[in-house]
Structure P
Amino acid sequence: MLFLIVTLVVCLPLVVFALSNTELVRLGLWPLDYSLEVHLSVAILGAMAIAFFLGALVVWISALSQRRRARRAENLVRLLEAQVEDLKTRIAAPLSLPPVT
């Protein structure tokens with residue numbers, strides 16, 4: 001239910017925006033002689049979507065080093081915990097002393 005409410009709150013302004021901006025604009029790619037006529041709202045929303053995904057890609061790439069460091073730290077923690085458990089078992093084992101004569 002919460003997903004439906006959030007989706008409605010996000011999509012309703014986008015629909016109103018698209019219905020308000022129905023003028024056709026010509027989008028062209030400069031070095032090529034290619035152009036496309038689309039509604040203004042589609043052009044703006046498409047540009048926003050492309051910018052969003054490019055920004056997400058930049059953030060994901062910049063976080064790669066942090067994730068690598070975290071993975072190494074987790075492996076080190078596992079190794080150190082295993083060493084601690086090994087030392088605890090060595091200390092807990094009873095020492096056998098030679099008999100006193």
Structure Q
Amino acid sequence: MTQRSIDIRLMDRQYKVNCPVDQEAALQAAAARLNDKVQQITGGTRLSNPEQIAVMAALNLCHESAQQQAEQQQRIAELEQKITLLQATLEQVMSEQRPGR
């Protein structure tokens with residue numbers, strides 16, 4: 001996989017990051033999301049240490065990701081239950097439609 005060095009800006013600092021060529025847009029979007037979270041934390045707390053702000057932003061993003069994963073697992077479980085019910089209903093209807101019954 002071909003890597004390319006790109007510049008991203010985080011917390012008013014420029015960073016050079018290696019990234020697969022086809023993932024550049026995703027990396028830029030991730031950097032923008034992190035910057036948004038940093039700005040929210042900076043505006044909503046009294047933290048001024050860049051390291052503390054970065055850690056809080058990372059914790060918030062990880063927490064949001066964990067919540068989304070849990071919600072997705074719940075939706076998957078609900079869909080699996082519906083599919084099971086649908087399969088059972090179809091099997092029942094098909095068995096009732098068989099000739100000779």
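Every read-out reported here was derived from the displayed coordinates using simple, explicitly stated rules and does not represent laboratory data. Here the structure is a predicted model, which is why all the values come from computation and not from measurement. Cβ atoms are built from the backbone, for glycine too; each structure is taken alone.
11.0 is what came out when mean count of other Cβ atoms within 10 Å over residues 33-40 was calculated for one structure; which of P, Q is it? Of the structures listed, the value fits P. Comparison across structures P, Q (criterion: distance in nm of label points 7 Å out along Cα→Cβ at positions 17 and 73) gives the highest value for P.
Assign the value 2.8, calculated as distance in nm of label points 7 Å out along Cα→Cβ at positions 25 and 41, to the correct structure from P, Q. Source structure: Q.
Which one of P, Q has log10 I(q)/I(0) by the Debye sum over Cα atoms at q = 0.17 Å⁻¹, as calculated from the coordinates, equal to -0.90?
Computing log10 I(q)/I(0) by the Debye sum over Cα atoms at q = 0.17 Å⁻¹ on every structure in P, Q gives -0.90 only for Q.
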